[in-house]
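What follows is a set of structures for review.
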Structure P
Amino acid sequence: MFDHTVPPPLGGEAGLLYGRLHPAMRKTSNPRVSLVLAVLVAALTLVSIAVGPAGLSPREAFAGLLSGEGTAAIIVREIRLPRTLLAALIGATLGLSGAALQGLLRNPLAEPALFGAPQAAAAAASFVIAFGFLPATSLAVPIAGILGALVSVGGLVLIAGNRASLTVILLAGLALASFAGAATALILNLAPNPFIALEVAFWLLGSLEDRSADHLMIALPFLLASWIVLGVNARAFRALTLGEDAAASLGVNLTRARLLVVAGTALGVGAGVAVAGAIGFVGLVAPHLVRRGCGYDPARVMLPGALAGAALLLASDIAVRIIPAAIELKVGVVTALIGVPFFLAMIFRERDRLEGSPS
């Protein structure tokens, strides 16, 4: 599904042109990056299962996980394990979506949150709960979240156009995110149930607290479908580094690629938001964490980016459980605290590059 191979991406004259125009792309992808990240994800998964407010020792937690008997088994299997798996799966989906959007738009700042996708998904999911009289475990909630994310990402592609500048993309994303925020505020004002404010706060801040196997089963099919849809476009992202005209001449169906990336992002982000709320910046940070180690070919960033996203969200969810607080911190707050400085550092780096370039 993910193209993580070393051979040249294109053959004949096209491959020669690709290599000459993009020498950085010839850097061999280092499989050790993915291996190290996979080991890190596995280690964080074990830590997540062992950590929690119940006071279980790691030995008791793993004994309960394996035996399936006693109070420890109930805590680990019904609370910690679904929460851990959701963190890994949603983090991987966000990292993969960020890498795919950066490859499609050829923009290092592209990620679902900048385009209002999580905000739109949260607004749609909150609307269904507030006015649809459906429980949070209903299948209608992730479907609504997916439709909201689809409208947001699709709207960005339509507004920004084929050759949009970074300014246009950011302004379009800001407009869509602001509109989704206004829609959420409208839901707060018009909701017939005054307790809906608590549910809306959950969607806005993002949290994996009290997630169960039901939430995992609701989100899992959509998350897996998102991985497949985004993964099949890896070669299209590689060809797009030559420019849209060159990619089209090499046989890439740009319209199909855009639609698939929009659909795949909407599937993954919508399902993730439907069960865990809006979690920002993971899709932005994860691909950049691995790009230097696996080359600048966007196709080769996808798998390591997904693993980095899983590790980042797992680590953030572990942090909210061990940080002393009267009530558990929201994981979306932790990812924002990590992502905002990273985002600002990227802006300063880009500013310095522009200022240092000859006029």
Structure Q
Amino acid sequence: MQRPIRQSGFGVILVILLIALMTALLAACGDEEAEEPAAAEPTATPTAEAEEFEPRQVFQLDIDDQDTVRSAAFAPDGEMVAAGTYLEINLLDPENGSTIRIIDADHSVDDVEFSPDGSLIAAGQGVYGVQLSNVDDGSEHLTLHGGYDNFIAFAPDGETIATANRDGALWIWDTETGEELNEFAPPVDENATSVAFDPEGESVALGNWDGDVFIWNVESGELVAELENPGDYGYASRIDFAPDGEHIAVAGAQVDFDDVVRIWNVDDGSDAGTIPFDDQTRAVAYSQDGSQLAGAGGASIIIVDPDGLDVIHEIELEVDPEVSSWITDLAYSPDGRMLFVTRWDGTVEMWQVQE
């Protein structure tokens, strides 16, 4: 009688151990399911559109073999482009690159932009402030303040212009009289590196040397967003609002020391994804129809669908490995078909990127 009793006890113990083991495994699985999954980083993958249209180079010109082409802009009517160099704004024909007019500047034209009606062109200069000139004859219209490393953005209605420089503040000026209308000071003291208005002209953004972006309500002066660069290093070398105003793209950031263009949700300041590059990014631009977002890193251009960040096109420029040839700026034509590119080696290029 004793042996069967011992066997039965052993069986009971075994069952208890198995139940305990299964309970522990179920609990562990439950804990795993309870953990919030890591947010997926948007990835760039080729799309069908990349196979349907191949970007083509319209022209390539060396317009300044002694210095850098630092900035790019397309006229609102698409009839000319501007390339900022040392002491000059070069107005060129977008079809063949021929020179339409050269407007003198007082220093390097680090940022350039046409007014919305195309009558004025603004030059953010390395020294001596911001110069506004008449496009039709190149005559000087206004000079705004002074300072080093000046950056600019016209409001969509053209009645005001925003400027910023090493002082770190952002100013709003009347484009007709040159009167200072407002000054916005970010909560940190750092060099400004870029300026942009949202498409409605209700908000204005300032990027700085740390890669942070600050957005103010123009009318109230309230600081409505602080987009802090979460990377290890970076600077907001160029910023651009999406045409719907819901996102802002920033060139110059890094994530874990990898170069990226970063996109933010404007309404809540959350991260909307990144476009990875193999080299430092210096330029970013949305097409006006909202169908493309282009970023440049080194001598590479990556164009993505802004909705999912899927790659539409990748363009590798032909450069001399012995010469610093990285891209300094990008500008879309108003219809989104053309992309104007400026380079550090004094070269400009025009690319057709849509049918």
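Every read-out reported here was derived from the displayed coordinates using simple, explicitly stated rules and does not represent laboratory data. Please read all numbers here as calculations on a predicted model, not as lab measurements. Cβ atoms are built from the backbone, for glycine too; each structure is taken alone.
Structure summary
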item: Identity of the structure behind -24000 (criterion: helix-only ellipticity at 222 nm (-39500 (n - 2.57) for each DSSP H run of 4 or more, over all residues; to 500), calculated), options P, Q; result: P
item: Identity of the structure behind 30 (criterion: relative contact order in percent (Cα under 8 Å, 6 or more apart), calculated), options P, Q; result: P
item: Origin of the value 65, 49, 38, where Cα extents along the principal axes in Å was derived from one of P, Q; result: P
item: Structure responsible for 0.30, with FRET efficiency 1/(1 + (r/R0)^6) of positions 62 and 150 (r between Cβ atoms, R0 = 35 Å, to 0.05) calculated and labels P, Q on offer; result: P
item: For 1.00 (FRET efficiency 1/(1 + (r/R0)^6) of positions 102 and 302 (r between Cβ atoms, R0 = 35 Å, to 0.05), calculated) the corresponding structure among P, Q; result: P
